[in-house]
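Please find the structures below.
Nothing in this text is a laboratory measurement; each read-out follows from the coordinates by a stated rule. Source: prediction; values computed, not measured. Cβ atoms are built from the backbone, for glycine too; each structure is taken alone.
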Structure 1
Amino acid sequence: MQKPYKCAWGQQFNVGDTIVASRYYQKWGQSKHSYGFLKKSQVVVWDICNVRAIKFPMVPTSHRVQGNDPMYKLLHHVEDGIKEVITTLD
């Protein structure tokens with residue numbers, strides 16, 4: 001960060017913090033592996049130390065949610081890989 005910033009969710013960031021700013025996939029519906037990509041949502045700002053995965057495959061489904069946002073499926077082996085990284089880092 002080049003100047004102090006407070007995000008929409010109240011998180012305060014300071015000069016020098018390393019952040020990621022983007023839109024994200026949100027868990028959606030009954031399925032454990034169903035996510036909606038919130039392309040019209042506010043950009044989320046996260047401290048880099050809280051990020052566990054940035055690039056991973058999400059399989060598009062034919063289902064869409066309110067606002068015509070597409071739905072995706074997180075494959076079991078991909079989720080397992082992310083969880084393994086989290087366990088290793090923690």
Structure 2
Amino acid sequence: MTLTEYMDPERFPHTTQPGLNPADQIFLDAVNYDDLAADRAAGKPPTHPDAIATAAELDAKRAAQTEVMAEMSALPGRGNDPWPPE
């Protein structure tokens with residue numbers, strides 16, 4: 001997955017926050033993923049349809065984290081510049 005795909009609010013409507021730069025979006029997703037993983041470990045998987053959709057998005061984003069982080073680190077602002085780039 002590319003960084004552009006990762007940041008796409010149409011592809012990830014439950015987890016992508018418009019206006020965030022990639023570094024902040026990835027951080028937010030990591031925090032939310034950790035919360036999801038803790039809930040799963042405690043035997044509390046998501047049950048509401050929106051929560052299930054959010055979990056699926058976080059799982060997909062987590063699977064692409066290495067690729068996305070590598071692409072982000074190569075950016076001039078290292079992902080801290082406004083998104084999308086002009």
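Before moving on, here are some points about what is shown:
- Computed 26, 19, 9 for semi-axes √(5λ) of the Cα gyration tensor in Å - originating structure among 1, 2: 1
- Each of 1, 2 could give helix-only ellipticity at 222 nm (-39500 (n - 2.57) for each DSSP H run of 4 or more, over all residues; to 500), but the derived value -5000 comes from 1.
- Once distance in nm of label points 7 Å out along Cα→Cβ at positions 1 and 57 is evaluated on every structure in 1, 2, the highest one turns out to be 1.
- Test item: relative contact order in percent (Cα under 8 Å, 6 or more apart) calculated as 22, pick one of 1, 2: 1
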